[in-house]
Structure 1
């Protein structure tokens, strides 16, 4: 005799869910779409949503227009002023037909713009990119990401195909990251250094560093963030802790910045080795999102152990919003870290839970001028 299913019934949808179901049925209707495009009051909304959907469809193509401009150094060629198509053809070594196609696409995306006398100049987005060398470096780096995401389904299914990103970030899958060579760490260390400046500016605007005696920057790479902090806190002692091969690069950068008297780089793995002691401020800048919760919690406990009572931990990285409205963290970093092979972006609430589990008491989210780039959290021991 057949038996009835014992699985619990789904809860009845609330008013908001019922409204959204009605909305979804309406938006799925081709007839409604045609009506919305024709009716004057709904036409702007319909056009805006159609444009947003098309931009999602065309996003990869747009990214390749941008990548072509960067790889051909078009923005650099226009840094001193507009140039004619003939001059740009000579600069890029592209045939005229290919150049004109690229220029039209770049103008449409506001990367370039036409100027008088049949010349081409920088557009607002091209000028903004040129002003951020770290952005240009990331654009070229994204060729690896796009290759790994050519078919994202194996990654989403938990399969582990060969990935260019996991090879690039050499510590991501290595069993002994402290044994990485200078050649293995050089590419990603240089990229992180180049892209650290605009993140550092947001952190410096959110927090006063001159209230501390010594800062330990865990996972501090080549020391770029520490060098930025040195400029606003002239009495602060600085320590950078990273893998031995990376710490060697940091030592050279700190010396070149004239900071050897009050700054030092220490080699080690925060997974396997004890953290240096003596700092009343520890910073984690773009570190936690590379790792799973268990490893992050273990690191936070290590940091709590080396901080004195009243010492501060500062965490800065792109963060998910608690209401899920964070495309940079949820969409971009969600899939970037998927291709990399580990890690995830976290919300303030998720960080707070980890910090409390590690023993921290007062946890604050600081105001960031550019939350798209980074969120900033402090926690006190």
Structure 2
């Protein structure tokens, strides 16, 4: 894939004290976002608000959709036309986007979606959408979901999300949360020369030779430049390599195996984790998003008590970082799955660690992030 440096005109280099939602917007602008279609919804409102200001400043287009479904379809069209497109919503709005999200997976539209999770329709903290982000749309596909844990990471991971979307021609979801979206923290934006961006790869074939969905078994098809004589049908229906609707079971089996395989077979290149105090740990806390923050503090408290604890921070939850979770499981006596819901992603951790070590769940669904003391006490009780 073509790798380029960020445009200095789009990068607000320097040290800032800013809101998480604003940091996400700056990450998108840095990444080259030039189309945003969204419908304001709390607690993601500030994303639409700031996008309406920032995009025109860099020559982009802002569209306020009449609803979430309209917004994601507009983004799909913009992405297929060559734009780096993004939308943003919150949990209830993410529900409405599922049909359009399924379309994006099928036609391989590289749209970035920010989902600022909230709890039960209210603006409480939650990680309850973690399974919907993987399984919400119909059909066969593989999701890429990145999960920032700070204002800084909302900026950094948004750039990462755009790069992944371009490289794999796949929608990418930024799993934000009320906790970090409405938090103000330090944001350090480096010079543009230090930021690498991925652009999509365009075909070198003529319009007569070009096959819009032809690729290696686990590869991504080259895009076609808009307005250069290439004709492509982007249909939700099963389609062949030429883009024509094709109901031959062999054809759509081949299509969906490639669409899913391009993520599954490259999961080691996609997945990122951070190992915190794990080198000598006997117990590992596995956490993602904002729950990483109290998990690290709880591990430090446990070490003060003589219990060697560490944290495996999941930078993305989908695809599942199986190799990293399995590796941590082999190093410790037990894993503790920490999350802000009734216990959803814990099932994935239990599946991956099965037969290696035990897994205990530390869950909370009260609209508030865990405190370090709550995690510390839960582990102390478990180890009695």
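Starting from the value 24.8, 87: which structure in 1, 2 was Rg and Dmax of the Cα atoms in Å calculated from?
Going label by label, the one that fits is 1.
Starting from the value -0.63, -0.74, -1.19: which structure in 1, 2 was log10 I(q)/I(0) by the Debye sum over Cα atoms at q = 0.10, 0.11, 0.17 Å⁻¹, for residues 39-222 alone calculated from?
1
I have 21.1 for mean count of other Cβ atoms within 10 Å over residues 127-134, calculated from one of the structures 1, 2. Which structure is it? Can you show the working numbers first?
Working: 1: 16.0; 2: 21.1.
Source structure: 2.
For FRET efficiency 1/(1 + (r/R0)^6) of positions 31 and 247 (r between Cβ atoms, R0 = 30 Å, to 0.05), the calculated result is 0.20, so let me know which of 1, 2 that is.
Label of the source structure: 2.
With distance in nm of label points 7 Å out along Cα→Cβ at positions 191 and 367 derived from the coordinates and found to be 4.8, which of 1, 2 does the value describe? Before the final figure, lay out each step's value.
Working: 1: 3.5; 2: 4.8.
Working through the options, I get structure 2.
Quick check: 1.4 is what I get for distance in nm of label points 7 Å out along Cα→Cβ at positions 63 and 79, calculated from one of 1, 2. Which structure matches?
Derived from 2, not from the others.
Match the computed value -11000 of helix-only ellipticity at 222 nm (-39500 (n - 2.57) for each DSSP H run of 4 or more, over all residues; to 500) to one of the structures 1, 2, and report its label.
2
One of 1, 2 was used to compute FRET efficiency 1/(1 + (r/R0)^6) of positions 303 and 327 (r between Cβ atoms, R0 = 25 Å, to 0.05), and the answer was 0.25. Which one was it?
1
Quick one: relative contact order in percent (Cα under 8 Å, 6 or more apart) came out at 17 when computed from one of 1, 2, so which one is it?
It must be structure 2, since only it matches.
Every number in this text was worked out from the coordinates using simple rules, so none of it is lab data. Please read all numbers here as calculations on a predicted model, not as lab measurements. Cβ atoms are built from the backbone, for glycine too; each structure is taken alone.
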